[in-house]
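Computed from the coordinates by the stated procedures, all read-outs in this text should not be read as laboratory data. Keep in mind that this is a model prediction, so the values were computed, not measured. Cβ atoms are built from the backbone, for glycine too; each structure is taken alone.
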Structure 1
Amino acid sequence: MLNPADVQACLGQNVAGCRLLEIIGRGAAGAIYRASQVSLDREVAVKFLSSRIQSPGEVEGLLAEARTIGQLDHPAIVKVYNAGIHDQIPYIVMEYLRGETLHARLKRESPLPLLAAASVAREVALGLQAAHARGIVHRDLKPSNIFLQQDGQPKIIDFGLAFTLREGPRVQGGTPEYMAPEQWAFGTIDPRTDLYALGLILYRMTAGRNAYAGPGDKLREAHLRGDLRFPEDSPPLPEPLQDAIRRLAHRDPARRFASAADAAAVLEPLTRPAPPPLRLRRKTAPPPLRLRRRRFRP
């Protein structure tokens, strides 16, 4: 039986036509390997569910994640190529990404340059719009679920808590620092829930810290009743950027952007450098007229 945790035993094995080459991620929930898809001669990532936690619900959750991402085709969303069960171990074959998560980037550089932060937020908003158009809500958007490729293109990853509006969520969940008030209050979750998380991610990228922090009860109260304040010990953010963050992360879903596409449209001008100030050329006065005297002979 395949054991994803036993790296040496897994290397070189063939899973669904993919030869496992090296482990690139491992946690309590499972492991991710870089692999070669032999038939197409391309690199892929193979995600396995840990053999220790294979309840029927968790197996279905992994396969549901694959079905969810498989419906989507957008540059800002990781691609899924295959999914199934191999030797009693559930797996997903995904696009192999080179780069780092936004979480890793922020650990070594924070805050990000404003243009870079706005560009990441805009691209993620466009990816969310593609998901929302198919009735899919991510529900766990956070820096560790946004992957920055080497060319700068962000990708939304890990749709493990995503659900379709038609079916509704299978379980409650989210990451406390980025959970919308309606998640804390067990209210109605819809695409605007993802916009709230995007607003707090944009805050984190530009302010250099999370908007809300603290233990569970304090964090819950901050999301439900706190005011979004920008740091006073750092240079103020441009007003258009502050306005975009406040609207994305408003406590009232009705006062957020109506759609991720609307948010992307507002963020787009913020991804361009400000035009240089106009330099007015001083007009120079014309030289004075010089009159020549003419002598008249009598």
Structure 2
Amino acid sequence: MMKRLRIAIISDWGRNTEIKYKQARMLHNLDKDVVMTLGDHFYYYGISSRDYERWKTEFTDVFRPDCPWWAILGNHDYHVEHGEAQLFYSLYNSRWIMPASYYEIIHVCDMYAIQFLMLDTVRLAPQTSQRLNIHDMTNTIYKAEHRLAQENWLRQRLYVKKHNDIQIRWRIVCGHYTVYSSGMHGNNDEMIQLLYPHRDQIDLYVCGHDHHTEMSYNTPVRCLISGNGCFFVRPSSSNASSWVADQPMLPIMDISQQKITIDFYDIEKQKINHTSTLYKG
């Protein structure tokens, strides 16, 4: 049984650009068990169930996936069919893991477990989604019962202590929208309101949406942003409680029983630029 888990984190790669090709080359050359991809996979209006050629030209041909990709939806993915084509793609490509718009993964390493809660932030933060002009053609995105169902599921799963009698050692929440950010979208009040009451249950929140890389250290919920999959937008200012990259990066998260080490790889120089470590006593 594995004693650690290595995860590459990428999002917002929905157009073939030079940055995306460099991310793909870096990703292919690094040792990893999983790739976590956090939305905005197809700019600018998502992908339809009839447009499977784009999966080849913008995903498999570029990234050459050689391990599981744990995927969630971003706001751009919702514009066409509310992202359903990406859920269905799981049936055609076993590397693409998206069983639902939100779901849980429990990974057991040695004698401890890591819990990943993969969120659908488009539905969890409806005011944000409306500002981003996501049109609810089927009158389902903004229904309160859908949002409340996911909120109740999240609250319940955040307080689970064990999986099959194995202690949950680390709890990582993953979404598309930011919580705390120095980037162009900034802090998200809806996500803060949702997660702040449960901050002691969350070891790390991982997201995209803002097109840069950032690691917060002293925010109430510790956040990692990896949103420069194909574009890079330099934040105009940085928070004193965060490390903010001044160029595109690819984070690799190495999770062991005692610590999470996050190496931030410079995709231009193809080497580590910064390292952050989270410890568990």
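Suppose mean count of other Cβ atoms within 10 Å over residues 219-226 works out to 23.0; of 1, 2, which structure was it derived from? Of the structures listed, the value fits 2. Using the calculated result -5000 for helix-only ellipticity at 222 nm (-39500 (n - 2.57) for each DSSP H run of 4 or more, over all residues; to 500), pick out the matching structure from 1, 2. Going label by label, the one that fits is 2. From 1, 2, which structure was distance in nm of label points 7 Å out along Cα→Cβ at positions 27 and 131 = 2.8 calculated on? Only structure 2 yields this read-out.
Suppose you compute relative contact order in percent (Cα under 8 Å, 6 or more apart) for every structure in 1, 2: which one lands on 20?
Numbers: 1: 14; 2: 20.
Matching structure: 2.
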